[in-house]
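The following blocks contain the structures, represented as structure tokens.
Readers should treat all values here as calculations from the given coordinates under stated rules, not as data from a laboratory. Note that the structure is predicted; figures quoted are calculated from it, not measured. Cβ atoms are built from the backbone, for glycine too; each structure is taken alone.
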Structure P
Amino acid sequence: MKNLNLVMITKNEESKLRRCLNSVKDLVNEIIIVDTGSTDSTKDIALEFGATVYDYLWDNNFSNARNLGLKKSNSDWNLILDADEFISNIDFDSIYKILNSNNKFIGQIKIVNLFEQENEIRKSTSFISRLAPKGVYFTGSIHEQLDSTFPRKKIDIEVEHDGYLYTDKFKRNINLILNELKESENDIYLLYQAAKTYYSNKMYKEASFYFDKFYANLSSYDYDFVKDGLVLYLYNLIKVNELEKGLIVIENTFDFMSNCCDFYFVCGLFFTELVAYDPNKYISYFNNIDICYLNALQLDYEIVEGTGSYLAAFNLGTFYELSNNLENAIKYFNLSASYKYKPALDKLISYTN
């Protein structure tokens, strides 16, 4: 039976760490913590779970800290998590089976990110490389990535992450990203991360600069983050009212993005803003609004939960309501309400009163 260890880095994570370690303690053989200067009870909590804790002098490089933990691990396999994450779903039999095969690969776990958007807590999903055989290490000072030519394989571990709900690490994170960009100013992944970090903190003008550079330097669409970057770019263009630029982006990326619910969803929002901004000039785009939401409802691939289901259905219901098509409005409010989406439930109640 091959072993699996948990490798983590921490700093002042007393409010989150116990939840994380409780979720993983039955899966791993050993817990290895690299602490970068906690002044709270983080290390005491780690020791409660039998963890081995190493102190590390923070050098503004996440890879260096993670790699220390990986080097201290003597396990065949290592699972890498953060304290603001916890395992929410796992198929133990499947995991043990693939770990005990003789195949070397990088395991991609499903990350469910919680974040705030339009005054609601929403969820997005992505697959991130977090399971690695012994001898594989990270590169990059922030948003570090496992450096390996082993094939990537999706595995049956689902992790929930709520760190995006808190912005206290914004200054540290953006400074690390900008420092890396000084060395690689046209790196599309770093540009994407800079733009996303500013956008997540509602700094839309600052985000615009990096979204523009991200888009201008796209020479390949083969990376998983590109779709998310293009969707966020359109959201940001709405925020800064650069609608003509948005039309160009939609036209140029349509073929690549046409299998993505989130793309059609943000296009529905975009065309709504466009027509409202200047109805006389842009009225020809009016019918694009419901077409986009209807297309979103036909697809399976969604980044943000609901863009291909209850959020699209609710916006479609609102569109028909404003168009005085009450039959279709109620139809799509019902569809949205079937997912227990509260705004849709409230709408239906208003129609019965």
Structure Q
Amino acid sequence: MSKTVKVMLCPSSSGPYLDNLSRELRAQGIEVTLIPWFGKQMPYSILRLIWSRLNGFRVLHINWMPFNRFWQLRFTTRLCDLLGLKVVWTIHNLVPHRTQFGSTERDEAAMRTMFAWADRGVVHSTRAKEAAMSKYGDALPLDVIHHGSYVDQVEPVDPVEARRKLGVPEDRLVVLMLGPNRWNKGIRAYLETVSRLPVGYIGLVAGACPDPAIRKTIIDHQERYPDKFMLDLRRLSGGEIADYYAASDILLMPFEWVTTSGTVIEALSHARPVMTTDKGDMYEWVREGETGFLVDSIDDMVSTLSGLTRDEARRMGANGRELASRRTWADSAHQYAGIYLDLERDG
């Protein structure tokens, strides 16, 4: 691009999506500065916003809803209007994963405020675009930009060594649930499905579980079916996550509701097939019988998994990794850069 495009990315630290996007934007010549979450860092984030505007940044790219209180959202929208900022909003979720502003009604009001505030919106699939327009109206122009994958960041791990390290029996077909931190991931359905699988299958539940009710439910099932579950409910490092993918045969994440799932994309990047429900963007990543399975009941999950072989799982995993390799951060960043440039010109 002939002129240097500048963008403020917010929030400044929310995991691999913004880490990968900011790195690729910079690689393409975009000047990026980071604005912290408008919560506990509220005074500092506001100062960063004003400082960045004074230094020539005119586009703010918001991800999720990075606010702890409704008044913070209102204050920030008014300040941005006063500063003459243009706002891009990536709508990763059509509703928050959990109640964010005190009630579902206030959460919906916050979403509507965001839709009214932003100049351009981004979703990750045509289905999400249609759902957003149906729920919130068509006043906000929406672009579809695929979520990038993690293929380039995945270090291959030997499955046999991973199973040895984690104590997973080599002769079991392993059904993984990673990151059991929210009910909407289908934790109850996962536990019931694994408990009904025949001999030769084991459920591996790994990752931080801060919700006491979810933790109790998982532990109760493990105590009831000690031969069916292995648990590691702590925060995992990147290397440990890679070990768990390597030790597994398939990821089971039967979402009750979802828009986008980084875990599903991560599993495919690790060459592991995915079984999930046909919610949100899942159809974009999980191709029936090719990269995994889309199911709509526990009976379907039990029946399909009971007939799954390791060779079939490996074949679908390879297909999933190939699909993921085509969804690059370079492409995503290029599309975002076009939006930023359009807004700078309009401003």
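Values computed for the structure shown
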quantity	calculated
Structure with the greatest value (metric distance in nm of label points 7 Å out along Cα→Cβ at positions 94 and 294, set P, Q)	P
FRET efficiency 1/(1 + (r/R0)^6) of positions 198 and 238 (r between Cβ atoms, R0 = 25 Å, to 0.05) from the coordinates reads 0.95; which among P, Q	P
Read-out volume of the Cα convex hull per residue in Å³, computed value 156, structure in P, Q	P
Winner on FRET efficiency 1/(1 + (r/R0)^6) of positions 78 and 302 (r between Cβ atoms, R0 = 41 Å, to 0.05) once structures P, Q are ranked, highest first	P
Winner on relative contact order in percent (Cα under 8 Å, 6 or more apart) once structures P, Q are ranked, highest first	Q
Read-out Cα Rg over 2.2 N^0.38 Å, for residues 278-325 alone, computed value 1.25, structure in P, Q	P
